[in-house]
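Take a look at the structures below.
Please treat every number below as a calculation from the coordinates, not as lab data. Just so it is clear, the structure is predicted and the values come from calculations on it, not from any experiment.
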Structure 1
């Protein structure tokens, strides 16, 4: 059984939350002040995030960081 890596699970949770808001990846990256490619790597689980980045992501999504982590099952 292939269990996703934590960054993959978190990336999927971030992507799902962003899509629930109906915001494009490019617009969301602009809100965060990051390049769309960086956000794409985060959502794909190809990049680990700093805690400060995770906090910014959760705030931009309008959810507590703990909820984001729970939705990723972390």
Structure 2
């Protein structure tokens, strides 16, 4: 996963956790606007989420943040 996407995802996880608490869940779609303006980046996030880590559609933001910061895949 390229660094710009990784950092954006970490920032979104941090914001969601701060706003809704440690139990908040999210999907990789949370990292994007409702408009699909960068399909390659969306597919990169989907590949990381689904193929690399075999995550469910919704996961705890704390889990995603840990994967992003401790396991740069």
Structure 3
């Protein structure tokens, strides 16, 4: 995959999130944040939930998702 190729098209990946890593189920260049819907390049993915199997764009989005989960669990 060469991102400098004119025919290169970013594609959404599917991942399985583990405790400190993830497994690529479907190759791609990005995933979508479960809270904001923003595209997150795979090499910049830092935040995710193993329990909910969701990626997050940043710490704020991860915290928002956590708060939603805790409120709905009560």
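Annotations for the structure displayed:
- Parent structure of the calculated result -6500, given that helix-only ellipticity at 222 nm (-39500 (n - 2.57) for each DSSP H run of 4 or more, over all residues; to 500) is the read-out and 1, 2, 3 the choices: 3
- Structure from which 43 was derived, relative contact order in percent (Cα under 8 Å, 6 or more apart), options 1, 2, 3: 1
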